[in-house]
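Once you scroll down, you'll see the structures, which are given as structure tokens.
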Structure P
Amino acid sequence: MQAHKNQKLLELDALRGIMAFWVFVSHVVLFSGLTTGKLSFLGRGEIPVTVFIVLSGFAIASSLAASDATYSQYLARRAVRIYPVAMIGIVLGVLTWTYFVPFARGIGWLDPSWVAIYDTRTASISANLWQHVLAHLFLLHGAIPEELLSGAPTSLNGPMWSLSLEWQFYLVAPLLVAALSAPKERWLALAAAILVMSIFAFRYRWHFPSQPSFLPFMLGWFFLGMLTAIYYRRIIQSSADVLAASVAIVGVAICSSTIDILVPVVIWAVSVSCISVRGIPPLDLVGGLLRTRWLIWFGERSYAFYVFHFPVMTVWAYWLQKNGFMQSKIACAALLFCSLPVVVTAAWLSYKYMEKPLNSWAKDRFSGKRRPDIAVSKIEYPA
């Protein structure tokens, strides 16, 4: 049995929440120095961030395909969605960027090379604070190479490099979705994207040593989400098609032989299969988890959680270390989890009193003639 074709995909909110919590856990692992033991996999925060990127590609393609809004209306809605929380994240970053290096030096068990990177970044912020702030205000800090402004992508609030990446994607997403939605131009667009990614990956990646925060480096992941949206209504007509597509995508990922590619692809393929297919026990089990009410609740509030958690954790870690509570790595990890209720509460307040009202206002204020069907029905599907 297939999922209802026009239902709101609340499961993707739950998936977003799980990935946001994984990022939180990854920073607990990193701060605690547990990156080489059994918990090291949980420290791979780049994996959930990659899933965020795929989710963004899917969400934006779905939204654009179901909307008659102009480019300026679309971009205004996106700005209202991303900027208020981002501005708070910048303020938190400005207030807390000085705390990490003293914590890292005092704790004693963090990788010296990692501490050295933050030393360099701290020196860059000290010398160029307003340049970093200005770059963040335009959400273009992720597109600034190391030579122009050292450590720009992750300088003030580390996780916000991905917000810059998102904003870069928003600027060109309508063009990309239009190219991918036209049957004749689809494969040309894919070929061009692969060429661009290859050139930038081999020639320019070293200009961004901290994170792949410049759009061409991660364009393929956005494309995976966009193509899923474009083909979604077609493939859910048959459970076999969903599973075949998922297996094919995972098979390609296995050929890459890198965990940073394989795991996000598997997570995405399994999630889409769970949403679209019923009657297969393992998929029903995972799908049931993704339809859990509290997980959907958390996922809806996960954007602010993602942006706020690092500054809060940094200050908390500094205070714990300064007052002698960091006696072991395990104790450090356990104590860092005590910051979780603070971050969840802040995210709840942000969603209730800022994000939800502003998004509702922007939807009414910057809307063209909206199509009643939320699915990707405006896209012309190939025969």
Structure Q
Amino acid sequence: MRFLIVEDNEAKLSQIMSELIKHNDIVLDIAKSVTSARNLLTRNQYNLVLLDVVLPNFDNEAPKVQHGLDLLREIHEADYIKTPNYIVGLTGFLEVATETKQLFEDLMWTLVHYETENNQWRKTLENIVLHILKSAKDSIEAGEQTDLCIVTALKDPEYTAVMRLPWNWQPPEPLDSQNFIRRGVISIQGSNYSVVAAHANRMGMVASALLSSELIRKFRPKVIGMVGICAGRKEKVQLCDVIVSTETWDWQSGKYVVSDAGNSFQIEPDFIKCSESLRAKIDLLDLSDKVKIFFPDGHSTGAVNMPGIWSGPMATGSAVISDTTIIDKILKQKRSTIAIDMECYGMYSAAYRSSAPQPEFICIKAVSDFGDEHKVDDVQEKCSKYSAETFRYVIEKHASVIFN
């Protein structure tokens, strides 16, 4: 469980922490201003946020009531903030509690009056914490938790490549009325880790988002990953190079605007980054690691003709690209883009916006074309294998850290 305390008063903060540290299974983060809290809320999913109403906008500034209320509204409305499961306001000023209680109630949250000479706030806080802990425990007992889920867009060759990984795959079983899954076990150094794999019933970010959401809801994976094929930026990567999507967005998202100057399309990209801890492990791969990935039988002459592994932005769109002018439009949105696909944003969005416990997520694909009219279909099987094997290598090498 992860809680965030947004409080600038040291004495009050100490009292709150003394109540929460009684519970060993709670991780506490502290923010002393609106800006610090916002930064944490954009990165982390919290089970509970304890919010002081009177806060400074920046650390070490004078606190104001309006700053705390603005943050409360921002948490409620902003897409870039990961909405916490619970929010409890905690103010030591009676008049502030009276004036702001209605806003908390309108947003379906609770406001508690903090008093040093009265322990009622402690009892209220303890009841809230116990409710959250029990709710989480009941959720775990009601369902299963899987270590890893893998998603692909295509059954063949992407899902087929995953099924060739030596993870003791079981026969297919239904996930819902349209999709099937296969369970597997990753056995490493005496430890077993559970894995569930599925492919979407069609290409595209909508199908991948729906499938990913259902897998996260039902299996609550610690990690969800996507593998497969993508288009690469010709001047940056080669065919069969492996791409790690550090961030993704729907490059076609935006709105058409009518003005006196004529009709225009204004882009509104929603950038979502992969889990930094997974990316860091991939960035540590060296030449010896790559030899093991691409030449597992040991037949290699070194780096000659070895695919590269690159980390960078991957744009997602709803159509197959076979026109380089489209790539130019995408580069205007983000110059560092190195790959384009049709599903990554859907999976990232499902994972990023899922409720706690939120999985870590990563997309690893290999370049099977360059988004132009020259499609090379005969490399798709090889690319699917390379992306799946790279994902496998990272997971198996760091399994004890990733899953424990």
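Name the one structure among P, Q that distance in nm of label points 7 Å out along Cα→Cβ at positions 107 and 315 of 3.6 was derived from. For distance in nm of label points 7 Å out along Cα→Cβ at positions 107 and 315, the value 3.6 is produced by structure Q. Here the criterion is distance in nm of label points 7 Å out along Cα→Cβ at positions 27 and 75, and among P, Q the highest value is seen for P. With distance in nm of label points 7 Å out along Cα→Cβ at positions 211 and 355 computed over the structures P, Q, the top value is the one for Q, the highest of the group.
Once FRET efficiency 1/(1 + (r/R0)^6) of positions 275 and 331 (r between Cβ atoms, R0 = 41 Å, to 0.05) is evaluated on every structure in P, Q, the highest one turns out to be Q. Here relative contact order in percent (Cα under 8 Å, 6 or more apart) is compared for structures P, Q. The highest value is that of P. One of P, Q was used to compute helix-only ellipticity at 222 nm (-39500 (n - 2.57) for each DSSP H run of 4 or more, over all residues; to 500), and the result was -23000. Which label is that? Of the options listed, only P reproduces it. If Cα extents along the principal axes in Å is calculated from each of P, Q, which structure is the one that comes out at 74, 67, 43? The value was obtained from structure Q.
All of the numbers you see were taken from the coordinates with simple rules; none came from a lab. In this text the structure is predicted, and so the values were computed from the model without any measurement. Cβ atoms are built from the backbone, for glycine too; each structure is taken alone.
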